[in-house]
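These are the structures in question, set out in turn.
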Structure I
Amino acid sequence: MNELIFLIAFPAVVVCGSFLAIQFPRVRDLLLVSTLFSTAMVYLLDINFLGRPWYRGTSLGMEFSFLDAMVLTLIITSFATHTRYRTPWFLPPALAWMLIYFAFCVLNVLTHDPKVFGAWELSKIFRGILAFTSVCYAIRNSDDLKLFTYGICAAIYFEGSMAIADRYLNGTFRVSGSFDHPNGLSLFCCMATPLLLAAGSSRTTRSLQYCCWGAVPFAVLAVILTVSRTGFVVIFATSAVTLAIVSGFKISPRRVALAFLILVASCGILFKSWDTVMERFAGVSLEEEFAAGQGDQKYQGRGMYFELAEAIVADRPWGVGLNNWSYYVSDYYGPMLGYEYRGYEGTEIAPDRTPMPGSNLMQGQAAPAHNLYLLTAGELGWAGLAIFVVLWFMWLRMSIPFFLHRNESIMNRFAIGVTIGLLAAMLQCLTEWIFRYAPVFFMCHFYAGALSRLYYHQRQLLRRAS
């Protein structure tokens, strides 16, 4: 019944939304803000076709959300109004590498079994390309950058409020907000904070500045309440780097006062949650976390993923197939290295999900590697990892002109903020596969799409000047 309602409502939303956004510019502006805000609500507005909820992969079915409807509406609106607003047609920078990566993944899925799990992840990659394109064409000027930022601010206010309610009203130890895992909320806020700091320090409207600065404590508090160890380090490191860059490494009384206020607020938040933070950090030592190779079922830390990835690529240089890590590690590579799992019984039958005796795992099957780069190498092989790294490099290189020629304009500060946000995702993915988590996945592609548009605009300005 839910699937039928979704199939009817989805095209209706796209058609009606496109008509209204084309006719009324204010509706189009609201659509852009709502699209960015809804990034935090993907799992509240989604539906899963042909899924296997028992599979431990990075995608559990053909996932679709009303965020996809907004993305399609943005694309249609941008194409239909490009003449009215004199926006040029252009090939978005970095889109070619995204299509190369997608084509490689299609080939990978076609040449590996089982194919069903890979097809799910392929659908997400395609959705990411649409998200990238929608924002790239939707951003026309600095006003649209402000709308983009307002959408992120709204999402952070919403998530921060939910985090506070979860902890202090419901007593939740590790809050997750509207997400289904605390690490997703952690990275989402880590990615948003550099943009908030950079945009808040730009030469823009007072309302946007106040909105951005006000959202920063909500983001920091949410990360602390998730008790994410990597997120805790990443948000403070990237925030410090952002503030240093946008200030030009110069000291002034106003900047010192602002830094002091942020420090006091952060210390207050940290003091309030000190007990839970210390409990999380002291739960497992660094040696235990990265211990591997002993086949010790008492604790399986992140170090075992290096061992598993090495075994996979040594045996299969082209990987085991997109989204097939759990399937092959549970059935073959894990037991081969002394890590005992309950194997899968094909792709149609739910396996016994109870943990093995003596295991510290929550389920009987292997989880995706808690390192995005090891996971990519294991599933796509060395070639797939190389293309994926080049794709990230192509995203980040678009920011170089903005770092070399810094100023206080919203365009420059926005580009710096989203770039450091993408770097935050890269850092946290050293200990997580969270980039493939749908809300974070969309946010990364929205960021990259906005950066692509700004990079194209910057190149056009340089060509006119020369």
Structure II
Amino acid sequence: MEALGRRGYKIAPFKVGPDFIDPGHHSRITGRTSRNLDGWMLSKNYNLQCFGSHARGADIIVVEGVMGLYDGYDGKTEAGSTAQMAKWLGLPVLLVVDAKSMARSAAAVILGFEQFDPELTFAGIIFNNLGSKRHLDYLIEAVEGNSDLPCLGGLVTDAMTSIPERHLGLVTREDHTPGETSTDHLANMIEENIDLDALIEKLPMIKASDGTEKRPSAVAPATAVRIAVARDSAFCFYYPDNLDLLETHGAELIFFSPIAGDDLPGGVDGLYIGGGYPELFGDKLADNQRLRRRIKEKSRDGMPIYGECGGFMYLCEKLIDPQGNGYPMTGCFPFTTRMLPRLKALGYREITLKQDTVIGKQGMIIRGHEFHYSDLQTHASECQHMNVYQISDRKGLDRPPDGYLVRNTLGSYNHLHFGSQPDAAGHLVKNCLAYRQLKEKQK
């Protein structure tokens, strides 16, 4: 993206799958908000509409895939895969092949990918993690005799290109912003080792389709409600579409930072706390006692509050970090969360609301995903009465209770995409409006 941008192209970035971190790096490089596309969480028409709307004005569209080309929701279908999205959007695939410790076998791998789905088109191959330039020459010889896909170059392993990782993936753009020297180095590597001219020449001219499923028209009340959104290094996992849909329904979003010591913004009618890394900032979150007290007071007062994953952990009574240190949180839920040394849950989730909540009526279905290393240190029998989610994954309805409601405070480990059920954003805004109107009557 940086290399293409240096040539003067306007780049529209997208990411396949339920990822928050990669789109942040895309946005930093291109100056345009990167959008998530997902063939399982979101309908085909929603994806086409999102793609069409946010590709406008760009010269080149770059869509980063997810996992392997054909990997998705399960092993039986293409749902949620990069291949599915490429076909929906009519885009060719640039196949990146990890060539570490591979020689002629790379040709067999490429041939399998090339023939697995005849409906896919390919722009070419790039080899990654090469041992040397001679390694690339060897691989090109193997491919030329066995595949029709052109090789556009390859990258030799370079320590300077690495981005730090931690337990939920790459370090976020909030905590890792490569300097100009590092970014230039990355772009130079692409320019020097990838045939960008040949790649650009192979790209098709496309007319982005908006699909047939339009986003909801604004239903803003006479005076827009104000929703406070926690956003900083501790709470940075938000789908841009979720925020956009709230605004479409009439919300004014007010951003604030719990770890910077901010208080809850004045005059707000609701609160949205997304996921992130509260376990890395337990001391700062605990030190901001004024905000913790204020959020608990608002929860008791009936303000609509919605927290996801890291935001849910912050809404609980206590957080125990990886070193065993305990920190008091807001106490809206009587739970303790503890970080584990291993992954606790990962995968797509479909949520059915068992009763009315701040984001929807009983029976509403919303899709999302779950990805966390922490665990709820509470027996199910103690919190069963609070559970308002029926959760299914690809194995069926066997997920534990994981959506809790206390008054109008809703928390869960699940990251929900409001695009899977656009009415969810509208319900949150309406509940915030109802809260404000109630408070005005009580004055």
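Each of I, II could give Rg and Dmax of the Cα atoms in Å, but the derived value 23.3, 80 comes from II.
helix-only ellipticity at 222 nm (-39500 (n - 2.57) for each DSSP H run of 4 or more, over all residues; to 500) computed as -22000: which structure among I, II? Comparing all candidates, it corresponds to I. Which structure, out of I, II, was mean count of other Cβ atoms within 10 Å over residues 71-78 derived from, given a value of 15.2? The structure behind it is II.
Between structures I, II, the calculation of relative contact order in percent (Cα under 8 Å, 6 or more apart) yields its largest number for I. Largest in distance in nm of label points 7 Å out along Cα→Cβ at positions 23 and 391 among the labelled structures I, II is structure I.
A value of 187 was derived for volume of the Cα convex hull per residue in Å³, for residues 151-334 alone; which structure in I, II was it taken from? This figure was derived from II.
A short reminder: the numbers here are calculations on the coordinates, not readings from a lab. This structure is a prediction, so every number in the text was calculated from the model and none was measured. Cβ atoms are built from the backbone, for glycine too; each structure is taken alone.
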